[in-house]
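Colleague: Just below sit the structures, each encoded as structure tokens.
Values quoted throughout were computed directly from the atomic coordinates according to the rules given, and no laboratory measurement underlies them. Just so it is clear, the structure is predicted and the values come from calculations on it, not from any experiment. Cβ atoms are built from the backbone, for glycine too; each structure is taken alone.
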Structure P
């Protein structure tokens, strides 16, 4: 009996090839197996990166029949040698049997046929055993970060993540492609170059005027942001709140909070004719961005000073006027302090400085909460639980893997370079990163990343009341496209709700996610279900996971350089305490802003976080052929076609906008979080 073996070595990873000897063993549906056979071409270097190979395996023993399990073994290993095999195809009597691997082989791997199967439907005893062995191995390979001993450790008071003190301790499958490695290295060099250049320039120039802050990015090769000529205007200020990089940081206001002293007198003349604050509250025309809860978040020390940075615990009110413009009408910088209420009716510098304080508060909260916690951190938790509990032949593993696999690498670096108190990024921010995340994680709920529910809860779902909210419109379109694709895949593999209940691997995944991932320290599962009972529940849960790891991350991440490079538009820290009415002038504005060193750090990290990798894969594309079923592949093609339609729809809308909203264009949404 002859078997033809076709192998493919991965193209995107450095070191994916191997110099080891590769042997194969095939187990058939009869339970019998071939002997171990060396795969080798005489006088040829096999299994090099991005190469396809073909071999013949002869078998003259007991009948093996159709291949069911393929084992691959590396022998004669050099130190640390391994092989990243994409897939193996076995040809037997005119038939092709696919065995997706898409994993690093460090010694031995066992893979059974490509079909996505539910555990309760696996009838072959060898396959059931192999599946259980894979999970047992992965529970040891993908360990949760151990419980911290005190609140001095970063893992205290947050959701769980991968046990790895640095990038090099991660399992190989979680490491970066060549393009991602180049991006990470390039970003580090850019940060060092940008900071070094500006520190040198600090010896020769001072920041005397607001426009001087342009020097901090323009002389290192960055262009002005598109809004630079209008950044001071109220209309641009409102636009950045509405469709900027933190589009969920406000909500409809039905009642002014007790600690906010804004009255009808403060905003008279700022509303439509004959309208009052009370009438517009009832009409759904008033919106609020409330940062008063930053009050008990730790402030960082100002570098080179014995003082701490200032963060205004501010509240801002916005008004949708009859023209549909989203405009600020009042900003209170300190809770319960009426003297710190500023409006467009005040003097120019009072109002400008109030807006700057507000934008500084937005920036820090955006970075650590809407960006880090609600996309990076939650994606890693789901990722680790998935690898621990779902074997490679599980349909949900095949569906989720490409969207989750990259999060632990960037997060592990972030826990070394961004979050710690001593990190440069944290030192340049007024709010301590770890303190911020812990504070908001206490009240984190899954609903916050369930975008349709979140928009409805915040009162942001009605386009008649809140026009020009392009994030909402595009996010819901992309959400629905993802959900339809997920529903197609789920309903194909799960024929009824009982299939969900009986899928013990899926239930283990959810239990591990909820109890060990999110509720490990205080038993608060934060709205994450520890079991699923229906197909609809699985569809909703999967859509939440994929959207957070793709579209939501794109919405809050890739506009950071554009938004944050000009420091007065959105500083990450402030120097002087918030001003009262009548206290601001041009000097007070300049003295309140951070200097060259801190500003350079802020700009550099914003740039580093806003770049795409050279080999970036975008939503709708499939880098790894984990699904081989033609019907599922048709679903993937249909999903891609729907995204292409949305791309055209968004681009057509953008032609009519002064500032196009591009963050959720499907061809700008990576399939996972890698930066």
Structure Q
């Protein structure tokens, strides 16, 4: 299996022959020299019967999985046909695995060969930035078209794919040129992610491909190829039922970043959402600070926490761009300097800088360059994230909740959940507030007030921020600074810095002692800036964050903990299905101080699972976030935790069974 660092250092090496891209590594072209556009339409669109299927599409979404993104030509052609033929309210999910992604420059040059795809090409190039190993989700056409681009080896990535394909685009270089891809494992993984209506098409007619597909359960036909290729293969899978839940009603409890992002993600998929919040508006409590910081906390090894942080960061940047908060003055990509302020941080920064990330994502800078970027004297080297950003959390929540399919209920205290044959009811003491097919709990530590989720091992962490006003005409700080705390750039309401970290403390009154801690952090991090801001008494705000024992959030469906206590599941052929699930009940919580980075991606994970869409992350990360992981470990069922990655299909079955 390729490593995290290996993948980072691999980008496609191209030669340009007669104006067309050629791979010297594989000794093959990226598309037909005669007409790549016609070849794509003949092989992949026509022989997956996409026009006919999309014209009479009954399901809310359609998923294509592709091996080999290459120049993106297949994606753009599929998008164009989708726009021309599919129902206006349907969504296209295009999942593509690419081991060697093209640079932005090469991609632009290759796609310039097809002027008829100009508007689609420009939209792709606008988002084709900071492409990193693993899963990234790019959104187009107001969410109606979504590209999940997976950077890695296809045989490593397909087993971790949280999706079932409606159509396969078997692309990539020819079997004779790229034998490592065309293995039995490819075909068996295709079968594992297919259903009885899944089709496939491929440009090759090689016997090894035909036999491999047949052995995996596909019905295979050899038909006329395109241009110089006399024959090609197409066909369909013959097993597995298709699970396609229809949107209905949903209740989301909690009006912070997690709750509003979850509401938005469901509303965009056609759900009618009731958003309940105890306060009188969204963006209160931990989401009510004057400034939030958006940056990735990268790790030295490829571990779930690091993957979630990086994927969440890139997803949130794209989401903020779509919401237009920068134009409203509520958000800015001012960049951030993560300072190597002690020996341990110096070692961490050195390791991360050596992993081969693109300079668009991060680069190593010395103290002198860091000082120039920040506009104030700094004493340490740093990692510079040029796209890192600040955002006004309350404005972010308001923008997320602003959707015609979201109804808000403020000053509403939900105290009890009641399961019904049709879903769930939410009560306040003896008053029924609302009922729906699904409920998502996103109200931080208050989740433990409900009997169904009282067992979750969440804990409170108090954090206080301080605000300071400029006292002199000293040049303002231009970037975010991060050491053992953060300092925001100068905004109209001054500087914001923080935040303290006090576990198991629920007191939200502002403390002078915590201001002193924040000021000491400022003095260590940016002594020149500190001197220009003193003396003054800071203003401030304290809030309670919610975290978990392993510092990963809890995202996914819940099972009945009382039933698990009474009768733990046995190790059967399908142990996950033996768990006592509570169909339609989900959580999105435990994001700690990183909610701006991780909660919106967690919302997408939930919405995709609920709606039967491809997961925006790999299945190993799904399992790492599952809220039931602690209960299973408690009962010595650690081996079941990885199996939790298959929950989307099982939960959909439970929901369908409950509705019959």
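Colleague: Please compute volume of the Cα convex hull per residue in Å³, for residues 156-491 alone for structures P, Q and give me the label with the greatest value.
Modeller: Largest calculated value belongs to Q.
Colleague: Hey, Cα Rg over 2.2 N^0.38 Å derived from one of P, Q reads 1.05; which structure?
Modeller: Computed on structure P.
Colleague: Quick check for you: by relative contact order in percent (Cα under 8 Å, 6 or more apart), which of P, Q is greatest? Let's see the in-between values first.
Modeller: Working: P: 17; Q: 14.
Going through P, Q one by one, relative contact order in percent (Cα under 8 Å, 6 or more apart) peaks for structure P.
Colleague: Out of P, Q, which structure matches 0.20 when FRET efficiency 1/(1 + (r/R0)^6) of positions 436 and 484 (r between Cβ atoms, R0 = 35 Å, to 0.05) is calculated?
Modeller: The value was obtained from structure Q.
Colleague: Right, another one. Upon calculation of helix-only ellipticity at 222 nm (-39500 (n - 2.57) for each DSSP H run of 4 or more, over all residues; to 500) from the atomic coordinates, which of the structures P, Q produces -9000? Provide the component values of the computation, followed by the final result.
Modeller: Values: P: -11000; Q: -9000.
Source structure: Q.
Colleague: To test your reading of the models, identify which of P, Q gives 5.1 for distance in nm of label points 7 Å out along Cα→Cβ at positions 44 and 556 when calculated.
Modeller: So the calculation was done on P.
Colleague: Supply the structure label, taken from P, Q, corresponding to mean count of other Cβ atoms within 10 Å over residues 164-171 with the calculated value 24.6.
Modeller: On the way: P: 13.5; Q: 24.6.
The read-out was computed on structure Q.
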